[in-house]
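S.K.: What follows are several structures.
Bear in mind these aren't lab numbers, they're just calculated from the coordinates by the rules spelled out. Only a predicted model underlies this, so the values are computations on that prediction, with no experimental measurement involved. Cβ atoms are built from the backbone, for glycine too; each structure is taken alone.
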Structure P
Amino acid sequence: MAAIEAQKFESFREFYPFYLQEHSNPTCRRLHFIGTSLVLATIITAIATSNALWLAVTPIVGYGFAWIGHFFFEKNRPATFKYPFYSFLGDFVMYKDFLFGRIER
């Protein structure tokens, strides 16, 4: 596991390579992709049905799949705990990169 506490990032551009390193396990990346897809689905469903209760499920599915990937496959601590904003942004950038084949599926 990388020493998260020792690293300082001045920008997301600096952070993203670290983020990808923390997601080197293909199963972890796939679980992130599933979780982010479900996050988007719950938000769309909340809007389409005008039912805000769907938003309560959003963090559960998003973090649930991601944390399973980290704790059981990557065997590291999610960067969310130290870099919440960059990690949140990293999830969506990695999602896009995964979707367009820039990251191994």
Structure Q
Amino acid sequence: MGDSSKNVDVEQLIAYSDDLVRVLKDKRDINSFTQCLEHSKSLRSSCDSDFNQLQSSLQDYQKKIDVCKKKTEEAKSEVAADAEIDLLQKELEVEMEKEHLLMDELR
């Protein structure tokens, strides 16, 4: 039984190759095939160009995003530093007020 299935596959392959030879013998089919091949090459080139352009745009956007993230982090650290300065300034004012009251008491 194994041999008969192999024979069927070989017979189908031979039939397929015969059909292919008949198609390729017809000049119109070859011209159509050549035209399709040229169109596919053109389409591939166009797709490659679009892909490269999109990839470049994505890289540019990623750079802009990275710059924005960096600026955001810098702004956050400045805000934290400003808040710390404000806190220290208030503590200084409180201490100066205490010293002023103490000096008034000493007078």
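S.K.: Out of P, Q, choose the structure whose coordinates give FRET efficiency 1/(1 + (r/R0)^6) of positions 14 and 54 (r between Cβ atoms, R0 = 41 Å, to 0.05) equal to 0.75 when calculated. Let's see the in-between values first.
M.R.: On the way: P: 0.75; Q: 0.30.
Of the options listed, only P reproduces it.
S.K.: Also, quick follow-up: If helix-only ellipticity at 222 nm (-39500 (n - 2.57) for each DSSP H run of 4 or more, over all residues; to 500) is calculated from each of P, Q, which structure is the one that comes out at -36500? Don't skip to the end; give the middle numbers.
M.R.: Values: P: -21000; Q: -36500.
This figure was derived from Q.
S.K.: Comparing distance in nm of label points 7 Å out along Cα→Cβ at positions 62 and 78 across P, Q, which structure shows the greatest value? Let's see the in-between values first.
M.R.: Numbers: P: 1.0; Q: 2.8.
By distance in nm of label points 7 Å out along Cα→Cβ at positions 62 and 78, the leading structure of P, Q is Q.
S.K.: May I pose another question? Could you figure out which one of P, Q the value -0.28, -0.34, -0.78, -1.32 for log10 I(q)/I(0) by the Debye sum over Cα atoms at q = 0.10, 0.11, 0.17, 0.24 Å⁻¹ was computed from?
M.R.: Working: P: -0.28, -0.34, -0.78, -1.32; Q: -0.73, -0.78, -0.98, -1.16.
It must be structure P, since only it matches.
S.K.: For mean count of other Cβ atoms within 10 Å over residues 30-37, which of P, Q scores largest? List each step's numbers first, then the result.
M.R.: Working: P: 19.6; Q: 10.9.
Checked P, Q; max of mean count of other Cβ atoms within 10 Å over residues 30-37 sits with P.
S.K.: Now, a different point. Looking just at distance in nm of label points 7 Å out along Cα→Cβ at positions 22 and 86, which of the labels P, Q belongs to the structure with the highest value? Display every interim value, and only then the final one.
M.R.: On the way: P: 0.8; Q: 8.8.
Top value of distance in nm of label points 7 Å out along Cα→Cβ at positions 22 and 86, among P, Q, belongs to structure Q.
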